[in-house]
Structure I
Amino acid sequence: MTTMKKRSEIAPENTWDLNLMYHTIDQWEADFKKVQELLPNAISFQGRMGESAQVFLDAMRATEELGLIFENVYTYANMKSHEDTANTTYQALSDRATSLAAHVSGALSFIKPEILGLPEATIRQFLQEHEELAGYEMHIDRMLREKEHVLSPEQEQLLALTTEMADAPSTIFSMLTNADMDFGKVTDDAGQDYDVSEGTYRTLMESSDRTLRERAFKQLFGTYGKFRNTIASSYSASVKSDVFYARVKKYESALAMALAPDNVKEEVYNNLIQAVHDNMDTMHRYVALRKKIMGLDDLHYYDLFTPLVDAVQMKMPFDKARDMSIAALAPLGEDYVNTVRASFDERWIDVYPNQGKRSGAYSWGTYTSKPYILLNHNDTLDSLFTLVHELGHSLHSYYTHKHQPYVYGNYTIFVAEVASTLNENLLLEKMLAETTDKKERMYLLNHSLDQFRSTVFRQTMFAEFEKIVHEMVERGESLTADNMSDIYGELNERYYGPELVIDDELKNEWARIPHFYNAFYVYKYATGFAAAMALSQQILTEGTPAVERYLQFLSNGSSLDPIDLLKGAGVDMSSPEPITASLSVFKQRLEELESLLNEV
């Protein structure tokens, strides 16, 4: 029987070294206290932002000093809680950090409305009077862009105090699905038992044992189905919260509010959905091909993940995945590759799943910490691609923190997914270029098509689902488990076409998507995928000039708006052309796979 290890059973070298942030909880407690001690000084600037350029600068510096320390307190507590969500010690730290976040946010909520309450001429004069304020100009310009959506200081403070309540649906969903829900076990044809969890689900879906796949699918999705009414209440509250904030902030819609920080127009979102709709026939064609090659009378969702080329064994133990990642990223230059090596040598990465560990994968850290990576590595090809994906995020953070001041030492998700997906493209291109085995090439093409399916088609379907349910609430309609399942089922029919059987369990999948609690987030995976495809081709064909543009893009952080950052790197995402171009690559690779399969 395959049993997941406890956290204590994982070798230290396969865990991230968070001691680089805090050696002890006492050190964390000291910084927690320091945040509380620094807060009165930051608050002391309330009502004084217009006194002089020096006072304005001092206020910015005070909030930055506070923010640097607070981010470490918050991030460390949450990352430690993710190691084992059942560990009550770190749950408590995470809860305290979340409460502190609400307190700090509320206390400092006066800054933006007070700045925006000043005459713009005064702000411009301050920027000219004090040369050190010049570094904040883009930051201040972004505030001024939001002016019509910022309320009075009193109203903003009141809204800030609602942060913890607004986060409740996401917190409830996370605790329910990661700590409380038991997905049980399933048995394969040989009688072997397997634990079912979000961490093991993908590996089970890639199994050649169809009985195991079906049982795992029904076990996982069926468990979510048992809690669908509770989760529907949680998600409905999240959507209502989005709509509430949009209305209070005087945005036309929750979507408009979500796009505003990136200065992205709604046409970009809608163009994505339309471009995918216009190319839906290629996805239907892929689904039909999979059904034909697998020799199935009925194709189900649990048949979409297993490789079409069964004879190819591509096991990816972590050591091999590490070496392949380093080799694949070589086109990005020596400095980039040496930093990737450091991520392994300095234990930035938490590698394997364990009991209670947060599912999925992410890159996270602070301006002063390492850009850590959480994985749930399962020795599969998908695990390899996840590794290079998260390395893209972490290297983006590394270059941004190295070259930008704190105020621009971050980046939006819109561009973040470019860095991660570009790494995946480089890996795929290297593997396709080097393979001499026809079946291995077919395997890689299939993997590429599945990446398109999961990143462009699937994430766009998610994006359309989010748009539909938010518009329902904006029209005053209610969200229930039944109507969300109906909507989700209809979307699956539209995106996958007539050859896929829509099981009742699949209609409940909306209930397992954590990204839905960060509204209108997932579309950026699809747009990022398209931008990354364009940039990776430039790097491979142009060489050094394209690499230099790209590394400058990574180093620019948030010093420019996302669309402008990408234009500087060499791709214009204000146009639907990159989306359409990426979907043409999907069609080309589908045609090649069809041709190779006919030759076998």
Structure II
Amino acid sequence: MPFGCEVGEDGAVRFRLWAPAADRVDVWLENRADEILLPMHGMSGGWFEITTALAAHGSLYYFIIDGEERVTDPASRFQPRDVHGPSQVIDPGRWQWSDGDWSGRPWEEAVVYELHTGAFTGGGGFREVAARLDYLQALGITAVELMPVSDFPGERNWGYDGVLPFAPDSRYGTPDALKSLVQTAHSLGLMVLLDVVYNHFGPEGNYLHRYAPDFFTDRHHTPWGAAINYDGPNSRAVRDFFIHNALYWLEEFHFDGLRLDAVHAILDDSVPDILEELADAVHAGPGRRRHVHLILENDNNDARYLAREEGGAPARYTAQWNDDVHHALHVLATGETSGYYTDYTDAPARHLGRALAEGFAWQGEPSPYRHGKRRGTPSGGLPPAAFVGFLQNHDQVGNRALGERIGRLAPAAAVRAVTAVLLLAPAVPLLFMGQEGGTRRPFPYCCDFEADLGRQVAAGRRREFSRFPAFADPATRAAIPDPNARETFESAFLDRETPDPDWLAFHRTLLGLRREVVVPLLRGMPAAGTYRCLSDCALVVDWAAAGGRLQLYANLGGAPLPSAPVLPGTPVFRTPPAAADGRDGTWPAWFAAWALTPC
């Protein structure tokens, strides 16, 4: 890595910092009982560097800017005393991998399970996640996605307030503990994906403004303030910082892929832009030797990043989280129509059908929620596996004021029906931790900022929800959990609730059918399916593949559908299980059936 510190073959340690606004940089070493200050050599382009035998694996260090301010290494590999403490020299060569025969898994086989390391383990860390991987394998999961683990301030955080993107947070364990988790997953045939944040730094513990203000630009603005400088003067070092971060996680920790958070907030007018350059570097590096999957969250619905090469391999990005599928399913199951759900209330079955068959529901049409701004680009030429569908994820649960799960918002019959749609649709499905057991525990936003900032965040969150009718009353807003309170974080702990065995069996059945029936069809499935709506909540979707036609018949409403089509042959699956197949002319409420017929 061009950033941070590296242990050489001779044991000497090279320290390197990009600090274009500094006149002088020193390395402060806490070495045994001594404290050593070493002047770094100024180099061209704002770089400072020194190689010394006075440091070794385990040494603690700071950088001293202009003889005054002590700062952490922005590329620190580990922070044993949190974001304001000293960085630690880590020699990654000391870890001996035993997964040399692992080359990953094709994306078509993916069933993703998103989890928060702390909440999933009842406040534990990487070792506790590793201990539960066999449970996920038995469920039918093939890919575990960790919410961001980069070092954040305090003892608890979702991970999206990280400020040291190369350092696994010490609350979860050491870098070796994270490598052990990945290695254990590979021994069980599980991929491991990591969520990374390249659109902003968190509000506490980021010192880059002091000595490298060119990391940021006021030419672009994001919801978190000034944007990261990907396209202005001195942006080359900034771009390299994040490209090397992606390569670091994939190479040094053997992750099987990355999910890039909210790339619509990465603002870059360069050609190629940072997303394109990053993907090219990954494919030219670790992607040459094994399956590596890059996943986007992109509210812009920009299909160009998902383009395929001749033969069907992703040119750059493997897939995108498909909010359209979630929003349409959520409107159908819950009846909610506020906020961004406004765009799906006029004909939710039509939006769902288009999203299932063609990828995006919004492919360039004016969005009422966005005041008529056009959203999306045509996606019908992309294969279903270019999209990740979900009924819950950290955003769609945790960004609610109270962090409610779908089980508290919709009837159980509705949740069963939309789950059957999600898990057997050709798009790659994602489950959010606890969903498979029907958990009703909330997943509220949490953090642990210093006192003044913490109070501002809590007040700002309550102020944000004041525009919603349900929280217009100050007394009601006061009930919104304080994100800084420990009990808010602990309310999400899954170890405090036993999974419902019926929900577990339901998910295992569906995932078994997905593995046996759906996955074999995906490689031979052309770009798009077809759909037709029977009402605002009923539809038929059809996908043709070399192995047969996969068909969905669904009535996702609370009333029976008369004059319904008859299902062909014997359905692969249907819920309610005793429902008629339309021969009596009616589909019951909350009906979902899947059929596979020869071409």
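List of remarks:
- Across the set I, II, relative contact order in percent (Cα under 8 Å, 6 or more apart) reaches its highest value in structure I.
- Among I, II, structure where helix-only ellipticity at 222 nm (-39500 (n - 2.57) for each DSSP H run of 4 or more, over all residues; to 500) as derived comes to -20500: I
- Test item: mean count of other Cβ atoms within 10 Å over residues 292-299 calculated as 12.0, pick one of I, II: I
- Parent structure of the calculated result 84, 57, 46, given that Cα extents along the principal axes in Å is the read-out and I, II the choices: II
- Structure responsible for 4.7, with distance in nm of label points 7 Å out along Cα→Cβ at positions 252 and 380 calculated and labels I, II on offer: II
Values quoted throughout were computed directly from the atomic coordinates according to the rules given, and no laboratory measurement underlies them. Bear in mind the structure is a predicted one, so any value in this text is a computation, not a measurement. Cβ atoms are built from the backbone, for glycine too; each structure is taken alone.
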